[in-house]
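Next up, some structures in structure tokens.
FYI, it's all coordinate maths here, none of it is from the lab. No experiment lies behind these values; they were computed from the predicted model shown. Cβ atoms are built from the backbone, for glycine too; each structure is taken alone.
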Structure P
Amino acid sequence: MRKIVVALTKGGVGKTTTAVNLSAGLAASGFHTLLIDTDTQGQISTALGVQPEKGLADVLSDEMSVEEAVTSVRQNLWLLAGGVSLAGSKRMIARKDFGGEQVLSQQLEPLEGKFDFVVIDTAPGWDSLSINVLFYGQELLTPVSLEVLTLQGLLDFSNRISEVQEYHAGLKQKYVLPTFMDRRVKKSNEILEQLKNHFEPNQICHPIRYSVKISEAPGYGQSIYEYAPRSTGALDYKQLIRKVVAT
């Protein structure tokens, strides 16, 4: 069971969009996929057009088992929803004197081996729950919008990841995904080249081009493959799926 964390401390880089379309693409390819939303905004439910009455907060508070809290949202795709209740979960984790970083791993342990992929979407910033996610995950996928401020945020994030890896060596920075690529903009190409200089070639994914269709799809509760299957966004995310499956 592969555990992929979609994370960067900076917001507005396409984390949730990537988590949704990565998961939906894996599911459409026949892989049993669990998507976990660890953000208090709970936007993944909206993006998939569902309104689960249960979710991750119920699991972390021991109100129900993780098996009970998982909701089927598409063929081969299940969701463990986020939402405002996670704010209380973060406070609960932060109050623990010992082992606070392992709470999520312990609560999700009953799911071990039951899915091919687990994809975890994270909130911007750095808090007790995001640290839990990193201790649970194995592979890190970092969306990076091709902007100067995001590049600086990536460098800071990478330093923090190195600190986590001292205690969780199983976490690998496996994928760096350039997003909002616009080849008409000189700066996009320059920042893409900087990414290629900073990371290994096999870590850099095919860029996700800027696409209005990608931003419209969540408003209709659909993945990009459902909303605009022939769009550049769908084609680019399919390339990401192929890379993830192959590596």
Structure Q
Amino acid sequence: MTNKASETYWNKEYSTCKFHIAKKKDFIRRWIETHIAPLKGQPRTCLEAGCYPGRFLAVFGELGYELHGIDRVDNLDLLPEWLKQSGYRTGRFHKCDFNRFCPELKYDVVCSFGFIEHFTNWESILERHAALVADNGYLVVEAPNFTGGFQYWLHSRFDKKNLARHHTPAMKVEKWADLLEAGGFEIIYAGYFGKFRFWTEPEPRRLSERLFLRLLRIMQPALKVLLPRDKRLYSPFCGVIARRCVAKAA
């Protein structure tokens, strides 16, 4: 098993992070809220793997779930404090390796965002997500789409260091769906979503590369209007939402 994004990388990445809930127009938040209804009545639980800094976990707080999380970042204890101050119900937050996480609880929602694609053993990571889902519970898994033809071309030429931290075979949502269906889940959504968007992380670039990226940033608003949304070729995100089916008694 290899995690292509080290603990050191994430601690540095989140060292100056400010807590906030994803904006209402955020594609991923809208995707969640389209498929997961607000709770009415009995309290239910939600666990996020790789939960820091919690901007999507907070969306489940808005939907009425009690929030749980697991991560290995140094400042994990600050997240539940912020969630409580924001008015959300919180449960347990575990600072440990997800591969060794064996809680007694099952959760009504298990989710992760930009997590699974960093692991070369993505199949076992997805199976571990699924094993934590309670009967009739939901699994919500999202990753960036770096495998679509245009997205891959852009990242492989202008975002090489960031691409190297991702395991592209783990970004094929069709394989996620096949594995989950074989494990007894009903697939509610499996696909690629969002209008065209391309982002990079800082790295040394030639002048020609910098000029191309500047031109792409200028063109991006027009491309968002002209290109149809939810296409594997260029949409920025992929994801699956599935429900654990319970066999009916004979």
Structure R
Amino acid sequence: MKNTLLLTLLILILGCSKNEVSDNPSNPDAFNNRAVGSSANELLSSNTYKSLKVEVQYMTGFEPDAQAIIHLQNFLTGFVNKPNGLTIVTKEIAANANTTLNVEDIINIEKANRTAFSTANEIAIYILYTNGVYNENNVLGVAYRNTSATLFGKKIRDNSGGLGQASRTKLEATVLGHEVAHLLGLVDIGTVMQTPHKDLTHGSHCNNQDCLMYYASETTDVLGFLLTGNIPSLDVNCMADLRGNGGK
């Protein structure tokens, strides 16, 4: 029992602490109110859920890039075992008055707007595109609960698509894939590492700077790379981790 408690505390300390929300059994939607990575096996394997639904809600003026959504669909299709398939649905919601957000603000927006929840055979992910920025200035996206992630639309728009900037598709697809991969338990937050490759300096991230799960992929530190490079993919270690936890 003591060793289990110490391991749990270590995961919480070394993981993306800014992104994590603990379980809250008193919440009527307790399944979707767990820590990031805690539904990794349920998302990756077909043991419990045979299909996956991704609900993408965006605030007015920040509609997702169509090619980035296609890239997300291909990314998920390549790694999750869902014999009945996956669907992505998008919906516009009202802009938020407060344009500087913290995790609690985001949770309240999700509570007011989310409509896709897990059922007997289908598990659901919620992704929010905001009209604002995070309260940590260089952050482009966060995964904050076991089936929930946010992209900061204004921050992404301000840093892509212009002269001397990476394309919006590249930046948005990179951040989308990175945050969803956190929901799939990378790195070592619900999906056990097959080979040690965690970046201990940056928590639940890969130590390979060419991997999608390198810490920079969710911050403005990635901007220079995307000017000339392609959308990052998972490296062999991260892919092996997903396969080891029920993924393809």
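Descriptive notes on the structure:
- semi-axes √(5λ) of the Cα gyration tensor in Å from the coordinates reads 25, 21, 19; which among P, Q, R: R
- Largest in FRET efficiency 1/(1 + (r/R0)^6) of positions 51 and 195 (r between Cβ atoms, R0 = 30 Å, to 0.05) among the labelled structures P, Q, R is structure Q.
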